[in-house]
Each structure stands twice: as C-alpha cells, then as structure tokens.
Structure I
Amino acid sequence: MRSRLWLLALVAAFAMAALPAAAQEAAPAGPVSFIRDVAPVLVQNCLACHGPLDAKGAYQVANYELLLRPGESGGASIVPGKPDESELYRLISETDKDLWMPKEGDRLADEAIARVRLWIEQGATFDGRDPKAALASIIPEPPHPNPPETYRVPVPVTALAFHPSGVELAVGGYHEITIWNPADGSLLRRITNVAQRTYGLAYSPDGSLLAAASGTPGQLGDVKLYNSADGSVVKDLGSMADVAFDVAFSPDGTRLAACSADRSIRIYDVAGGTEQVLIEDHADWVMAIAFNHDGTRLASASRDKTSKVFDTATGESLITYPGHADSVFGVDWSLDGTQILSSGRDRKIHVWNPADGAKIAEMAGFGHEVYKTLLVGNRVFACSADNTAREFAADSKAQTRAYAGHTDWVFTLSFHEPTMKLATGSFDGEVRIWNVADGAGLVTFKAAPGFVPPAAAQAAAQ
C-alpha cells in the first residue's frame, strides 16, 4: 500500500508538468503569524517524518506545544528571540545536504527559511486558540492548483461513487473530482479546487450532496461537502494531519463519518458542519468505515491489522476483530447488523460477529490483497490487487463471478442496485461499468479528461 502511494505521487508529478508554475510568496514584511506563515511550512515539509505516528528523532511538530519540546538530541528546538540557538532553525537552514531537514527531500525555499527565522526572532508566539490543536486543523486551506486541461497520462482511479439516481458516476482525480455518464463514459463536468488525491467519495441518501475524503499523502487531509448539481463547496468539514481515506453518510443522511491516515475517525453533523465525535482508538491508518443500518454503530478497517466497532454517539470502542493478522483495507455491514465483512492484505474477506468479534466464515480465491468490500442484499463485491473485482453470494460465501479486464490493481468500486450496474476503478486509469445481471462489460473509459492513448493519437496525426 505504501509503495502505491509513492506511485500516485509519481503520477501526480507527471500531471503537474501540465500545470503553470506557482508564484513564490514573498517573506512577510510585518509580524509573522504562526498559523498563516509558519505552520503551513511545517505541515508540508516536516509532519510526515515528525508526526504522531512516526516521530523521527523523538521530535514532533504535530501541534505548537509539541513543537517547542526537544527531541532525542536534547537541544532546545525553539529558543524565542534566538533563531541561531534553535535546533529547528539550525536544521532547516543547513546547506549541507547530509545534514539539512527534511532529510529525504530538497532544502526548504529560502523565503520559507527566512519566514521561520523571523518568527523566532519575533518571539515564536502562537496566535491560535489552542496550542494543542493539530496544525493541520488550524492552518488556512492551501490554494489548490487547477488540474491539467487535458492529461498526458492516465490517472489512477482511487475513488468511485454512483449518484443515487444511477445516471452519474463521481470519480476521484488529480486536484479534481470528475463526473461521468455511466451509460456511455462521457464527461459531464469537473469539480476543481480539490486536494491532490481523493480516496473516498459518497453521495448523501437524497443525492444532493457529494462528500469527498481527499488530501496530500504525508501532509494534509480534508473532508468537504459539495453541491452535487454544480460542484460548489457547501461545507469544509475539517482538516487532518494526513490524507483522508474514506467518507460514509449515516443512513438518514444527518451525519458523515470520515477516516484518515492520522489514525483518526471523525463524525460530523451534516447540517451544522460541526465535529461531533473524535475517535483515536486505532494505532495506524484507518482505511475504511461503514455505518450499520440504523447509524448507531460504525465499523472500521485499519492498517493496524484490526477491524473495530464503535458507538457513534460516544465514540466508545465496543469490539475489536484481530483475525486478519495483517492490514485491513475494506469493511461493510450486513443489512440486519449481525455480520461484518472486512478485507485486507491476507487476500480474504472475513465474516465476523460484531457482538462478540467471533469469526463466522471467510471468502477466498483472490490472488493478492483485497481493498474495498461491499455487501448489498445477498451480493458481496470486492476488488483486489490481482486486477479483478469478484462477486460472492452472502449466504453460501461462494464466488459467483469474477470481473476481469483491468491491467492493474482494481482499487475501488461502486454498485448501483436499482440498475444492477457495478463500476470498478483501477490503477490502470480505467473505469469499467458492468452489468451485474449477466457479468457483461458495458462501458470502459479512461477517467482522465482529454487523454488520448498514444496509438490513437498517432493514428489521428497521420
């Protein structure tokens, strides 16, 4: 999974070649704001290695209070008024590649280094309300670049969602969410000003809202609600210290749950846009979440090798299923709430009892790790890094069909029950629409606006 996030970053680098270069901001001339001028530098360049999950050198920059504490070297990280005696400034201003921070990246821009120096000279003050608040939650939202007008390479498909009407399909893209006609694969519209990657999409039950879990891996995650008709932002629900992976509406549409690589699960009030519950019970990335039929319970899947059940009113952890013994990527409930299906790196779907965590059965046959899993009626759908999606009967647990044709990992899927259509999205950049009634492939398209395969482009030029 980690290697595939690196691949997404590489694809993003290719796509960015089509974007205009961003203008560098000048260093502030007056008082330096920690929230506006310094915290974004730390989030973008330092948080990945000095966050709460993996603090290199025992030093964290997750919030202002931790930023001031020394790491394992014992040197004062920040000495107000004295940047040359501050370990943080000394390391980011180093000119020796073997010594500067960030260790694995390029040296910070001179203006960013100057900004941090000036802030320390001015007293290294905090201009927020809570010095323990995560930096990602207090910094201004960064402006997102426009996506390429046309793509030179396909973009891995990491999120899909059918509109409740079935006439539209939302697809996560590069700094955008694209909306397609599943009947013919035509592009309907593009939602821009989106974070780099979108990993989770969900429509509200009435179809009026589209929720997106997005972010930049290792830097920032955000959760937004869009007007599904015109793509305008209805609410910016919150930011996380790392990329957001999944979103799920409660069955009545009044609440939205989101999960993140910062190991958190958050439940928001949709109408008010406020965070109601914060859950930090997992020890690693939370990859997927699902409400039960009445919205009183939330199931999760995590890279910490567990799936869990939480009370949605209090956030209390009710049960833990440890049966995978490896990373868990997908989760869903049976309609009656008596079974949970979870899937992961062990190449299986586990069926277990949410009342006591006991394993009931399993579904196997995958050639690689299993990602998203959906249970709809008596049909179970799951997608895998073996380049297929598969369908099982929920009662017998037997495989009934394999959906093959993708040339790379099938990372996500969505099922529209009224029309019996399944959408699959792959790292090969393709979306495929299938007729579940007979398994026939209906439509295939590259979810990259304007992309023309090299052979087709060459033929058109001749």
Structure II
Amino acid sequence: MTTSRDHILDPDDLVEAGIRTVIVASPDLTGRLVGRRVPVEGFPRVVEKGVDVCTCVYAWDVDQSFDVIGNNLLPLCGMHNGVPDVTFRPDLTTLRRAAWLDGVAVCLADPCEHHTDELLPISPRTILRNEVGAYDRLGLQPWTGTELEFFLFKNDPRELRMNGFRGLEPTTLYPSDFMIHEGNVYEPFFQKLRSDLRESGILMEAAQSEWGTGQWEMTFVYTDPLEMADRHALYKLAVRDVAAMNGMSVTFMARPFTDQAGSSCHVHLSMTDGDGQPAFWDEDGPHHMSRTMNAAIAGVLEHAPEVMIWYAPTINSYRRSNATDDVAGWGRTWGVDNRTASVRVVGESPSDLRMELRLPGADTNPYLTLTGLLASARDGIERGLQAPPETTGNAYLEPHDPDMPRLLHEATAVWAASDFTRQQWGQEIVDHFRVMAEHESRVFHATVSDWDLHRYFDRI
C-alpha cells in the first residue's frame, strides 16, 4: 500500500520545473479525461476561480452524439436549459508532471455546480469521493489496486481509423502469456512508458505479455481508492499517447476479437481498521478470512447484478463476460485462488489477504467500478451478510445465475429497478445512467453491422 504524494508539484514551482502547460481534467461517464489546457502563467487564476466546461461532457455518449442532449432526456443538460457549464475546481493534491509529454503537468479536478459551487453529483469523481467518505464514517480504510489489460498494434491510430480498423497488425503473433522473449522485443517501449509513469506518480507493480495476440497487462501499486482511480485514468491516457507517438495503436475494448481473449480490469480490495490493522485477516478464520471479509464478499456478490452496468458498461463488455473460456467471472461465485469465480480470494498473510473482483473489463470506468465494489462491500459489512458456499472447482460448471445480466439492456433494467442503487446514489443518478445506457443499446440495435451482412446478405 502506498500513500506517498512525493510526485505532487507545488503550483508555485511549475515554471521552475519546466512546465509550460497545465491540463485541468476530470473523468466523464466513460472514464475518459475531459477538460481544458491552460498556459502555466494562467494556472493561478484557474486555482482561484476554476475553469468552466460544458455539462455536455456528462450527457453525450462515447461518440459525442447530441441525441440525448437534443431530445432533453436529462435534467442536467439539454436544450431546455441551454446546455450550461460546470466549473472544474483543481484538486491540487493531484497536480503532477505528465512526464510522457514535454513541459506538461496535469491536475485532476472536481466539477462543481456553476452557481452554488457544490460538487456535481453525476461526476464519477464525486460519486467515488462520497463512497470513500462513507468508509470514513464506518471506521475502515479501503485499499485498492487494478490490473489492466489492453491490445497493442503496430498501426498508426489515424490511419487505422480511416481504414475502418482493417489490417490490424498485433505486436505479438501467438499466445505469449508470461513469456519473457516477446516482452524483451518491446522492452524499450515499455521501459520508457514505465519511467514516464513513475515520474508522474503512477506506480506500476509488474507488467507482462498476455495470452491474446498483441495483448499486454500492467498492474498498479496498491493505494487509496480515489488516488487509484486517478492513476488508472491517467495511465490509460499515457498508454494511448505514448503508443501514438511510436506509430502504434491501443484498444481497451473488453473483447476486440471473437477468437481472442478479452481484456480485463481485475480489481483488488482490502481494508484496514481504525488502528491500521488488516480488517480482512483472522488468524483462526477459514482461509484466515475475517467476518468482515466474508461479509464484504457477500455484499459484493449480492449486488453484482445491480451494478453490472458499471462493471460492464458497453455492448462489447458482454462479449467478454458471457465467454465461458475467458475466466471473466461466473455468476455470484467466490473461491480461494480460483480464477473461474467472480470473486477470487488471494493472499496468505495479514498484509496481502484481499479479494479480487474479476467481472469488470478493460472498458470500465475505474471511478464507477470502485464505487460499485466499495458500496456493495460496505453494505455487506453493515448488514452482517454471510457469503454463499465457496466454489472449489470450475465455477463455469455451475448453472447460469438467472439474476446476472447477460446483455447491456438487461443490466440497465436491473440497475433501474434496484432499491440498492436508489438508496446508495439517489433517483437522479440512477435515471441519468439508465438514460445513457438505454441510448447505447438503442444505437447498437439501430446500426447495420458487418455481422448482419455476413450472416444475412445472400442467405435470407
């Protein structure tokens, strides 16, 4: 676990540190960073007054479609209220060098209501910040870490999009999971990336080549949830930037190919109590699991169907989660060092015993996934829930859990009907994410794809 903030810059030292531009950004609903760039000499004004950004960044889809806004489907932003602004207030505890960019610093921001200066409720950073506050009141400190997989291709990103993503050239040509040789080929690229990330305070634990052709994984050093989500979002930005600078492309899709493994975002969670002692460890408990850990797992599994819309937020997410050969979790199951279960218990000492949630894919928004995981675990602890029996074999041999959504529109319906989601986040937030997810499903079903043509064109 790390709480060091040695990488944080002092706003008064930016010029001396060679900074010429400061990016002020916050995550949108997909987890992408949105915001503005300001010249370093203008940053003191932004610190004092913030910088305005249109609320459309929380109201359009991944394609920045105007449909939801134009049809006035959201109270926050639409033609009915003139598509107003919010103010991004820099969080100076996040001001750091974006070392992969020359002379650039980045500062994460909290969106605030334009006239009241209150935190914008729909902001993923606000949602996670509020959940961390609930743990403060409970007397527990959660610690989190994410593992993120992605596919890397030897194609220029602009050319690739202009060519309709045809002719993809993966960076590895055969399954290379844990293989050292393939990693050595790209060590100059990854070494520079790791160095830049380290200088930016984004601490990596390990990296490896993965099973999918062109697939890679990097894991983050454990830290508190908000810092973890910030690092995760900045990491994705850095990987895309550095890949593009080297004429390569990256995708964080959950499953970009039918015949390849999907890309996961496994999330690790442990807790310490008010005295800083591991709350998940019990010397005499089964597998050394404390009652707190058992209850947390129970809560995570009970509420997994209701927050699946955050764990698996896209149409493509379910290509991965439905695959029985992708060890992407199966139903509401848990097991000790069992990769076929949705929650895997890992660790053999007080300092490293933790749960690993395996449901989310690489396309997940880390702020929302961490919130869903933490809120579910907290509810289990507060209610004293008991986890179901441990799965000791192949979880995929168990019957399909009928309560687990298998498609985005199913996940949306479960989310919208849930008492838990309304109690945790309120009707307005529930409705906002419902509208956006329904829009995503509607766009998908209205679009003719290559699959349609290949399946039906000359055969029906």
Structure III
Amino acid sequence: MKVSIRRMDGETGVSEMKELSYEEIIEKCKMAIDGIKRKDFYIDVLYDGSSVTRISKSRSEENFVMRPKLEGLVVRAYKAGVWREYGLQDLGELPQAVERLKKYTAPVRDPVELQKFESWKINKEIKGKLPPEDIPINEKAQAVENIFNELQQADVRVINPIVVYYDHISERIFLNNEGCTLRQKIPRTRIFIQPIVKEGNRVEFDYLSKSGEVGFELVNSITRDDIQQVVNDSIDLLKSEKAPSGTFPVILDPDMAGLIAHESFGHGLEADQILRGRSYLEKYLNKRVASELCVICDSPVVKENIGSYFFDDEGIRAKKTVLVENGIFKNVIHDRYTASAMKLPAHGNGRRESYANKLHVRMTNTFFEAGNWKLEEMLEGIKRGVMLIRGYFGMEDPLAGGMQVTSKKGYLIENGEQTKLLGTIALSGYVLDVLTSIDAVSEGLIRYHGGTCGKGHEDYVPVTTGGPYLRAQRAVVSPG
C-alpha cells in the first residue's frame, strides 16, 4: 500500500471555522462529498478541533502553555490501491481538494479491496463535572500552586517539588460516503506530582499521576493525604537498596502489568507491523503465547480513561478487542486498510495525533483482565523473589519480542513476605518467557495508568495501560 500526502494550508481557515457551529461544519463536509458513489471509490472527511492547557511548576521554572482551539480537516480517498489525502486549514478549500481526489488516477499498486464498514451516526459530548474550558486559567494555576506549596511544606528534604497539569479538549467530526455522520467531543485531563528529595548525597523521587476522560474535578480529587503519601514514598526511597540481578519469581503491580501489555506485547499486535513482516507475533496467531490465566485486551470503550473514545479517526465504532484469551493469541488491532487486507473486522484502532499527522494502527486502553488470586496468596508462594512497583519506563521491540521495562521501586520477597525496599528495577528478557510463566493473576478491579504513546518517535496519542497483580515464575531482573 502506498500513501500519498499533500498539505493545503489556507490562511483564513482557522477564523472561518471558528465562526461555524458543528452542525454547519457537518453540512459543508456533507455537501463536499455528496454524490460520490462508494462503488467508484471510498472518501472520508475528518474535522479536528482541539485546545490545550499545560501548567508546570518547579523551583527552577514555571511554564504556562495555552493553545486556543486549533482546527483543521483531512480529506482522503482510497482509489486504485492508493490512499491519497489533503490536510486543510481552510474549509473553503474542501470542494477543491475533493475534486482533485476525484480526478486522481493511478495504476493498481495493491490488490486490497477496501471493505465496506458500518454506516452509523452518533453525536456525543463528554464534559465532566467541571468542564476544563469553564475553569479560568488563574484557577488552574492556583491549584498547581497549592499542590506545589503542600509538597514544599511536607518535609525539609523536598528540594524540588514538580507539578504538571494538562488538559486537552478534542472535538472530531467524521463523514464518509458509506453514510457515517459522527461527532465526539472529549476532555482529557492529567495531573503529575513528583517531589524530588535529598538526604546527604542521595537524591530520589517517587511520583503520583492521575488522568481521565474527565474534567477539572480530577485535580480537586487530590487530597492533602495523597500529597503527603507521595512525599513519604519519595523519602522512603532514600534508604532503598539495589535490586538483585538474575532470574527470579516476580510479582508485577498493575502499573508494570500494563507496561508489559502495551510496550512489550501490544506493539507486536498492531496489524500494520504484521503486514510489513515486522512482528515476532505473526507466527503465533491462534497459538499459545501466555499462560492460560492470561486474558489481554485493548478497549477504547473503558469509561473515563484517556485512551477512550466513541469512534476512531476512520469512523469505526469503538469496540473491545480480546487480544489473548486464556493464553491463546486471538486477535490483532486494525485500521480500515489492515482489516481489509487480512479480511478481519476492525474495532476502531485507526488514530491520528491531529489532522496534520498520518493515520496509524494504534492501541487505546491495553490491559490484563483480573483473575481470582489474593495478593497475599501470591506472595506466600515465593521463597525468594522480587516485587516490581510503579511502572516507569518501557521500550517496544515488536520485531524480536525483547522486553525492557523498569519500575520506580519494588521489594525483595523472602519466604512470602515483602522485606527490603528496592530502588529502580529493570525487567528484561523475552516477553513470551515471562507471559508463559505467569501462574497467578489477582482479583479485584483493574487499575489503569494514563499517558501518551508515539509511533516510533512521533505521532503521539493518549493511551492507558493497566491490569491486576501478576505473578511470573521466570523473569530476568537487575538494578535499573
């Protein structure tokens, strides 16, 4: 498949679109593609309007980023085996771009016939209890200031409190010549708190991160006890010891479970990687890749997570995809093209960072389902091992299946008890070795952690990872 991209940036489009209601934008987009028959070729239009606020404060600097609503369109067509698209900032240029797409001809480069997908309509808007756009910037700044002051006053060993607030309001409208007319408006709010502490020559930190498809109420949910706890956790790390090196039984907390589901495993399940022959998992479809206790899913319909939405950027209705069922690799994730090429259903994983970025197959909320073990029972089964807590960093290796993830801290497990507090721990090796050695999965609610994910080193989209506690009998650990 070949993708041809052209930019058509107008100078007056932003102001023009700001003056239009979403109903008027829908009507203009509909008029532009009206009359183009699906049997001739496929065409769609995506409107993208978003605003961002980011406030960060530390002892050395204070930054405010307020980006007013930025709007644009991308119109694309699939014809003769080729995607061709135009990015626009001027709605008035849409008819011209559509005409160019109509006239475009190319030799058939790809035998893939694009599937016809569901024709449907939706108009959904999430506001949250306290819509971020209704909160004045000075109130957001004051909330950051208050948390900063609380951190600073919590202990004299706090040498640099860091607080970062972020909200992103995204509105997307999608139409195509299969009959879809879709609109969603979603707030995504995040708060990150990191007290850096020092005692003698040693410097450490822990962190608190919260995110959600919610409003400013997320910030108000942080209590004084939450702030004191993250300070205490940071101070505790001043006395942490180095992790042992070698192969041990491990218990992974929900943060670490989510990192493995996403970074070490999930990237190999993106269908574009499989079609390019760049996924180690291709040969394992419908075969065992994990213990029978493992169920791994990707779902953009989990409520209030920042990786959630009603439809993807290709107008596909968002649905849950079971990737691994009782240890068997069952499904990959798709965009329209990969689903067509592999003759499989798409569940809404075609995503763009913005109208100005390329569309890719992307994960959403990726997680392990819960099991039926109690954490105490999982600990009891380990004579000497390591517990990894607070996922901190992960690197994907979809080509070879290697694993490189770290936790911010952990514990040595001795005779079923958590003993010594450990500093940063690296977990490495071959991911399938770890997944097949999982022999216990904890019960209870799945815990999620929100962030962003890039395709390579760019094209960032909001995602969430999570899971319960996992126990694996064979894992390679070392000091991080």
**Asked** Thinking of I, II, III, which structure, once helix-only ellipticity at 222 nm (-39500 (n - 2.57) for each DSSP H run of 4 or more, over all residues; to 500) is computed, gives back -5500?
**Response** III
**Item:** Answer label among I, II, III for the case where log10 I(q)/I(0) by the Debye sum over Cα atoms at q = 0.08, 0.09, 0.16 Å⁻¹, for residues 101-340 alone, calculated from the coordinates, equals -0.33, -0.42, -1.18
**Value:** I
**Prompt:** Can you tell which of I, II, III yields 20.4 when mean count of other Cβ atoms within 10 Å over residues 173-180 is derived from it?
**Reply:** III
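One of I, II, III was used to compute distance in nm of label points 7 Å out along Cα→Cβ at positions 365 and 397, and the answer was 1.4. Which one was it?
So the calculation was done on I.
None of the figures in this text is laboratory data; all of them are computed from the coordinates on show. Because the structure is a prediction, the values reported are computed rather than measured. Cβ atoms are built from the backbone, for glycine too; each structure is taken alone.
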